[in-house]
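We did not get these values from a lab; they are worked out from the coordinates using the rules stated. These figures come from a predicted structure and were not determined experimentally. Cβ atoms are built from the backbone, for glycine too; each structure is taken alone.
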Structure 1
Amino acid sequence: MSLSTSYRTHTCGELRAADAGAEAALAGWVHRRRDQGGLIFLDLRDRHGITQVVIDEASAPEAHTAAEELRTEFVVQVRGRVERRPAGTENLKLPTGEIELRGRAVRLLAEARTPPFYINEPDAVIEEALRLRYRYLDLRREEMQRRLAMRAALVTAIRAFHDASGFVEVETPILIKSTPEGARDFIVPSRFQPGSVYALPQSPQQLKQLLMVAGTDRYYQIARCFRDEDLRGDRQPEFTQLDLEMSFVAEDDVMAFVEAMVIDVSRKVAPERPIALIPFPRFTYEVALERFGSDKPDLRFGLELVDLGSAVAGAGYRVFDSTLAAGGRVMGIVVPGGAGISRSQLEEYETAARRFGAKGLIWIAIEPDGRGRVRSTIFKAVGEERTEAIAVAAGAGPGDLVLVVADANITCQEILGKLRVEAGRGLGLADPDLLSYCWVHRFPMYHWDGENGRWDATHNPFSAPVPADEPLLATLSGDPTQPSPEDPAGRARAQQYDITLNGWELGGGSVRIHRRELLERSFALMGHSYEGMRERFGGILEAFEYGAPPHGGIALGIDRWAALFARVENIREVMAFPKTQSGSDLMLGAPSPAEPHQLEELGLRSVPPEG
């Protein structure tokens, strides 16, 4: 495809040795300028690459005079002849490094102030706030242009696969009714209906289900979503997700399609990165916690959790005895070759464990000399023989280190799961090139909210139970408006599934409830009165009375996927115009106070925060 325009015949990354002798026009930014008296060298840059331009005072005096006034980041057009570089002066690091443009005419298109940071230095350390304040300059940098192009390729590959698989792309509205999705809504007051508000969608959940009722059968969109929640590396107040829904499907149907799509997209967008296992490993929620201490396990390394309850029982160590007596767990992980780590590193592990919620951390090191001698924080309390037996029960050998945590079941697993990641990545056990996808499914359908006396959905309130567990969606009293923590609903499993990548949750979905009676029963367990259901969910409840097919879907985070492909730890690095940790746009100065007349039109007034 030609990118020539009235300003250029070629891009700055296009010319090659085969073009020598041709006339060409380039347009771009001055990346670097070197003045050698009679010769001025310009490195001219656009998003496609860099071409060296040489302007000779003897053969092009007017162009040389114009080039003397140029500075870094000026925007210019240069016309001239393509020539091979003299032998020995080629730049093999550049695709255009065999040629140069001998400039005969230089036209200044726009001057530029000195940038607040180096754009032409790829390794320059730039303050984060400065990058976001001048994001349009930050985006000029080659690395950021590469990430934006990769993200565009990701979306293109996603669309191509869905289009070829019979999906229909449908845009859903941004101004919707507020519904509980697990985070606070951003709301938009209505000028036409004073006192009423729209909500910005946390996801198109109800709308995509209504499209299934409408007979769309296979829907997808690249959806903009909004959540007013605390920010972190993988969260922004506004984000983009691949949203899809399918009719007449069971759990395995959705997972099989998504897996095929993910493999295809990965091979197109990141062909140089191997996929660890195909088909993707599948773990139930319980197994994922038991083996990895996480429902988004990083499978690029081992360090699996080991139950040490039997090994420590009766050891006479108070922490172990009291934990087991209270129904808790004693579990550990083995750090291969970790016996020789320094005391300061052990202290770092202890500090990390406490940061993750542990009351303390027990360690056992087996000396690497093969004699089985051990060192440990519990050595004096339980003796050498029992200490060594615990290490062996964990699967440790000479030179290995065992890290042990004792706590309540889920707490123990989660603490060790985080410590596992800290140790695995800190020791360089995670291959940075590997794409390790996996599925986690069959999550608990609800968790008990003691403060509000109700069951809350673990994912979203529309997820369907495993068919065999449907009878559990009941209350002990028989009154659906009186949920209790002892209800059988607490044992119900949902047809929910998450797809993970390298320790990040990439996306989550479920087979949905498609019968009104069952959805109302589920809403009642979550504390909704029948009047409240009709007020908040009347549209979808009514739609289910007109024939809803069995359906299910998923949403995958585009920003997270792009960040993982780009090997960055923060999704800001693959978003064109992200927000800061406080949700601010430093470039445009948002959010900003509303104008008095705007508030007046909406019937609102600004109330200063207390204190």
Structure 2
Amino acid sequence: MFKNLFLFLLSLLPSIYSYAQSSEATLMKVGKSDVKVSEFKYIYEKNNGNSADYSQKSLMEYLDLYTKFKLKVEKAKQLQLDTISALQTELAGYRKQLASSYLIDKEVTEFLLKELYARTQEDVEFSHIFIPISENSTKIQRDDAKAKLREVKSKLVGGADFTAAVTEYSQDKTTSSKGGNMGYFTAKLPSGFYELETAIYSNPIGKVSEIIESKIGYHIIQVTNKRPARGIVEVSHILLPENNKKQADSLFQALTKGGDFESVAKKMSIDKNTMKNGGKLAPFSINTYDKVFEDAAFSLQKDGDISKPVLTKSGWHIIKRTAKPSGDTYDLFVRRMKAQINKDQRFDAAKIKLVDDIKKASGFKEDKNELNRFAESLTDEFYSYKWVPQENTSSQTLFSLGGNKIFSVKSFAGFCKKNTKTRLKYDKTKPLTETVDELYTEYVNESAMAFEEQSLEAKYPDFKSLMREYEEGILLFEATKINVWDRANQDTLGLKVFYETVKDRYTWSEKMITSDIKIATSDKKVADKIYKFVSKNSVEGLDKKFNKKSKLVAFTETEYEKGSKDVADIKWEKNALSSLQADPSGTTFSFKKAKEIIPSRLKTLNEARGYIVADYQDYLEKEWLNSLNKEFNVVIYHEVLNALKK
């Protein structure tokens, strides 16, 4: 919609006031509207991208462009286009769509990305006491597991030894003999383990955590160490049998003296998966291989360093570091992880936290007695699509947000009716009180999010700028449609008058019509004969002369504009011939004959209508801008503008 905005220099009026150089300072005034520095910087940087260097040339060019834009918007406001109900509905629809995704993006996705990126900079070692719980466990089983861990937690707080508690209570058979030690981990942990990840990164070393739930059960953890994240390393290795220690030492000595690692790996390594490519392994991070192997690989200080032989269950390894990729920048990390974050269980957990924060900030109050009375009034018909709220459903307050945003029992009943699919997903064996509680939670969450969305402009300047940009874009479109596009297409008389003043711009070039002759023979003498005939006779005589027994010659007509490369070897006059050309295959010959020269002429209005309408639109827009400059006063505050220059 902005493609028709062309540069138009405004008279810059002198500044008569002194302003503080802040983002809320006024940069210019267009009619009755102020343009703040923050508004200009937002749109300048957004539309110029990497070219937004704040040089004088760049600023002046964009200021000129933006002034024209604001003049048109000011006219739209004067015409009260912003009061048209259809446009208000369109803007409200856009806001609703944008607000939901914006709030989630800012408060959930952005928070999770920053949190996760910070966590990836550190490896954490921890131990745990674990009681498993399956997805199908009953509430009683879950309560029993938590009760047991509460007992353990109480003993640990009282001074009990963590390792001893692991031996007595932990049901993780893999780690119970090691004091519950899980080793080092780096975020992100798999989906379903976000609470565990949060605990290992937030708990201080040595402190015993609260009870943590994961997708596989309940944990109490103790962080034992933290270190800078090891990241990723690339290595090659030579694997030798466990009983070949002497050979491993001998090879290590030879390699440190300049032996070719790749050649030795191909010849001596027993790792069939890597020996053929010189022992090269794919890049890896911690918890990929045996701890001894990883420690040796990550301890190598620079590319080309070779480790002493290290023993694992597989045998003796000699390891050579080939590369140590640096970690992602935050921007690259965001591009790589954003889609994953939104599918992770942590996303749901962060949304719940967001709702809780909104409720706290807004002074959420509820009356559970009213909810219970509503639940008690229901029958099993509630699980049917036929259910409708009773006419006498209470209008009493169920909960409130912000002190004055009231949600009644009746409005909740309407929510339940409207969300039939959600209501019908519950099993009739589920107590009605539990079903109502879950629906109520969903209603509160939805209402809290909608409540928060109402204040986005005040909370987020970027959102305010987006909404202003969209609103002014709508106004610009409507004003331009009225003053330019519709006029250009509907003002028949005006278009004719405009055409008469500029018709010299629209001309047909001089043209040549040629007869393109093709001869189906490989005999040069036959082709020369036909060529000579056409030079003295009309093309139409070819059939009678040469096509009696078979179709030897064919011809078609083509139109070319003067200057076309296809007729570059023909003299620009009637009856001129091109040279005789043999086809690369040697089976045909061809040439052209100028049949007619068509002089250049003006295009009629109908022939050039598309071009003329486009030019008429440009003309109308320039005239419109001229009138707007006369109608609205534009003041540029030079002190503020100069402060932006770099």
Structure 3
Amino acid sequence: MIKKTSNIVDVVPLTKIPLSRNQSFSYLANKKLVEGTLVSISLFKRKVEGIVLGARPDFPRLGNIELKPIEEVIEETFLDKKQIELAQFVSDYYISPLGIVMKSFVPKRVKSRNPKPTTYNLQPTIEKTILTNAQKKVVAEITKKTTNQKLQTKNFYLFGPAGSGKTEVYIHSIVKLKAQNSNLQFLILLPELTLTPQAIERYGAYFKAEDTVVLHSKISKGEFYSSWKKIKSGETKIIIGSRMAVFAPFKKLGLIIVDEEQDISFKQWDMNPRYDARTVAKKLASLHHAKIIFGSATPSIEYFYQAAVNQIKLMELPLLKLPGKPELKRPEVILVDLKKERWQNQPAGRQGNYSSISKKLQVEIGYVLKHGLQAILFINRQGMSSFSVCAACKSVLACPKCDRALVYDRGGAYQCLHCAFKTSITPQCFKCQGLAFSNIGFGTQKVEREIQNLFPAARVVRADQQSAKEPGFQKKIFRNFSDRKIDILIGTQMISKGWDLPNVALVGIIDADNMLSLPDFSANERAYQNIVQVSGRTGRPNSKGRGLVLIQTFNPQSTIMRLIAEKDFKNLYEIEKVARKTLNFPPFSRLVKIIFQDYNLKNVDGETGRVYNILLENKPDDVIISEPHTGFVEKIRGRFRKQIILKLTGRDNMLPQKLRKILNFLPAGWIIDVDPVSLL
């Protein structure tokens, strides 16, 4: 006979459960537990945490069915109903185990060792701006009230070039909405941690420090949990964070801002759940009946299409023109033809310039340094080279675990950017055991070395994934650059967005062609975004009355280079739209990429062939399925990989239930990536 005080509770363990199984398990509790309670449970032979989905009274059970009791009730109503609904949405949309998704909603519960929150006191005072008429009009549209909530626009796209004042629109929209309802909270999503210090500075001019928290992976677990509790209580009103901030326990959201919407960093692609923070933010806004603004100078094709077909309201800003101040001008853009520097128009007997720094760029860097200005050099590749070739047999020196070309490091070794593999400083060719190698191409480290040789007195700093591992790197580099302690900043795309630094007079794009060489449907879009974004970092005019951007290329006559030089996004959009519609790429379809990986190549071939045949047998007419094929990287960390691409071309672009069921039953070794940022 069971006790009347017993209750059955359904618990989602915060661990991976195969999609083919139920995601929740039943346990006994000595009292009724509300939905969202955090508990400790025994799962098989280990203890894990879990979230209660519901409870019901116990009842007499036939046979020997015996339920395990809840080990411990950690905290009641740890997650609210909106968070649970958001977690279920992410699990369904991205075909990811519910327990793994919910784990993203549960921070480590530790006390902060530092009672004072991290501060970014970079400049004690920031001048508050007066809005232009164009900005005022946009703010009024975003914040206007209407008696009919169904007719009220809640999704906006703010499109404007760098220097058009998008951040001021975000800030004043918050100020106005906050005045309407002081209980509202506001989420500002940033794609890169390097943007956080400036965001703190800009928003800090309008909002109290005690009302603001920062959420990203680099702050301590204690500070993260402390901020998490302040958000949940409603004490904190302004939340600035990376993509993970969409899982915070908001009490009442009024507005979500997705700044630099086009950035692929909003997509988590390397681990479950493989979610896109932009998509999750739209669902989050819907749950809270909040408004959402996507903003960029270089929109993604998919989101600009949504604005073009009125799924999102498009609003545009011109370059900023403030009363009593000179009108900002677009930076002058020059395409430097590297063919001429290397092979054409060279005097007899004189060798061409094979340096990564063109003669034109050398001259302009010299001008900048002479006049106490700053320069940014952008190259989207780390290391000293692109790849290295054996002098004896001409084989490319590749990682034995990943089959990717090893990159020469300035320390003398060759390393893989995909795994931890690193050679000694005297490597051997894996094919002929040769000891001599030629390094082809260049990366951030090689550019740094050449700049130091050309301008030994210049203060040069490199910003890439390797250097960013240093604790406090983001805060330190922004502070030093804004304080003019750095003359030349060399970096990858982490420095290409968002910084507003008026002393930067020159931007050099070292290897523009490299970004266009990738065999991916989004290559042109990504190249345009990266180059135009970093070009927008020019502020103070040079001798010609404006900032200067030099783009080094071997193909200055190409259409994409012309569009980049003219910053003509709308024509790029029209060209890309036609190409993607013809080939059924987003926004005219949705993509699902499934990847199988195994240490045995034969197993990979067999398993991908088996699943392909099953998918083909159940394929509806509005789904296109590719044959299994090797991606851009055939092997990573010793495991061979093959992928299958599903294009969903139906009216709603949803995954048919038949195919979803097949994906749910995929065995271990498979990766499911919904809305992948790349097909490589």
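Results, tabulated for the structure shown:
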| item | result |
| --- | --- |
| Computed 3, 13, 22, 25, 21, 11, 4, 1, 0, 0, 0 for P(r) over Cα pairs in 10 Å bins from 0, in percent - originating structure among 1, 2, 3 | 3 |
| When distance in nm of label points 7 Å out along Cα→Cβ at positions 271 and 367 is computed for each of 1, 2, 3, the largest belongs to | 2 |
| Origin of the derived value 10.1 (mean count of other Cβ atoms within 10 Å over residues 87-94; candidates 1, 2, 3) | 1 |
| Value 15.5, 42, calculated as Rg and Dmax of the Cα atoms in Å, for residues 39-102 alone, assigned to which of 1, 2, 3 | 2 |
